[in-house]
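A.B. asks: In the part that follows, the structures are each spelled out as structure tokens.
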Structure 1
Amino acid sequence: MMGDFVTRGAPLVRVRGDGARLDRERVRQLIALDNERTHTDDPAYGFRKLIDVAQRALGTASNDATTAVQVINRLHGCLRQIADRPIPNGHARDEDDELRLIERVLDWDGYVRLGFDEIRLAARGYPQVTRRLEAALADLKSVTPPERQPALDCQLRLLARGVERAFEDEDDRRAAMVADAQGIGSGSDVAIR
């Protein structure tokens, strides 16, 4: 898959069927390898770097929830751009519509999990971050077609369960789950309408 580390001598392609007529050199020329991941063809790499920033911000040495909220802003924006767009399935077909290549790619659920799983797990004790996650997920649900809703619903359920485990007081739990685009600052419980 794009961004995977490849060890020397590892297979890059698996051929199904008779590969005798396959031009192996031509296939090798069509594969791009480099020493580092890049943003050009690997959007998951950008997500990964943002997530790392958020995790460091939420680490016990940092406690920088505002930085984590800024990361969620960017991830939310990226996911909103693809929320209702077709995501390539990794299948390449020839002019006769015969399947010729299968490339492993992230689907919508994969992007949602990449964008939110680790931050959600690190954030449960940070109301500023859980509120921002709630707002991002609610907004994404408003622009996402029905077949993509389950991934967002799952994140919302897991977020609520994490908050429930993190806070003993019901008022704290309720406050930690108010959708708030600023984390704490613009939610319905703190801002005048």
Structure 2
Amino acid sequence: MPKAVSWTEEEGPEALSELVLSRFGLPVVVKAVSHGASLGVRPARTRQQLHDALRDVRREYGELFVEEFINGREFSVPILRLDGEDVALPVTEIVIRTEFNDFATKYSGDLHEMTVPARLDAATTLAIQQAALGTHQALGCWGFSRVDIMLGDDGVPVVLEINTIPGMTPHSILPMSAAAMGLDYPRLVERMLCSAYDRHAL
């Protein structure tokens, strides 16, 4: 995972800025704790941008944390329980045409594209899937989830977050990834529902 520091009530933006700079420098990403879809997420490449992002995100979204910026390629891996086992579905690569994958980029069709399965060699694909599967299981998730991962310039998968209620629109990653392995939307939903019975039986 990326290195990160959290805001505490005792710290103002100046104190947190200095802590971030001493821990891992710039650039960084400021993130709201309790939002999704990249709402409350701001990159900061200068000291002033960091100070402004801390102030603005805190004011609008409340609790926040700051993590180091991981430079590399972005991927997402759904996990689905199939026949009594957690399975990592085909890896999706997210390619953006802006500097940062914010809310506007995610939901503007002209600014990003998703490729599934991702164009990766077998070893890298397996490493990313294992990181996603391990995250799902370590956190005690059940049935399904979606894990977002950066592949750093050093080739090491870095887990950004896990989505326990992933999107289910026709253009969402979980349905697209399931379709890539031959599981259509109705059968995907059926498998998701069946996982609840599977858990009840344990």
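No lab work stands behind these numbers, since they all come straight from the coordinates. Since this is a predicted model, take the numbers as computed values, not measurements. Cβ atoms are built from the backbone, for glycine too; each structure is taken alone.
A.B. asks: Where does the value 17.8 come from, among 1, 2, when mean count of other Cβ atoms within 10 Å over residues 65-72 is the thing being computed?
C.D. replies: 2
A.B. asks: If you work out distance in nm of label points 7 Å out along Cα→Cβ at positions 73 and 121 for 1, 2, which one comes out largest?
C.D. replies: Answer by largest value of distance in nm of label points 7 Å out along Cα→Cβ at positions 73 and 121: 1.
A.B. asks: Turning to a different aspect of this structure: 1, 2: which one has helix-only ellipticity at 222 nm (-39500 (n - 2.57) for each DSSP H run of 4 or more, over all residues; to 500), as calculated, at -11000?
C.D. replies: Of the options listed, only 2 reproduces it.
A.B. asks: Using the calculated result 3.3 for distance in nm of label points 7 Å out along Cα→Cβ at positions 89 and 153, pick out the matching structure from 1, 2.
C.D. replies: 2
A.B. asks: Identify which of structures 1, 2 gives the largest calculated value of distance in nm of label points 7 Å out along Cα→Cβ at positions 25 and 57.
C.D. replies: 1
A.B. asks: Out of 1, 2, which structure matches 20.8, 71 when Rg and Dmax of the Cα atoms in Å is calculated?
C.D. replies: Label of the originating structure: 1.
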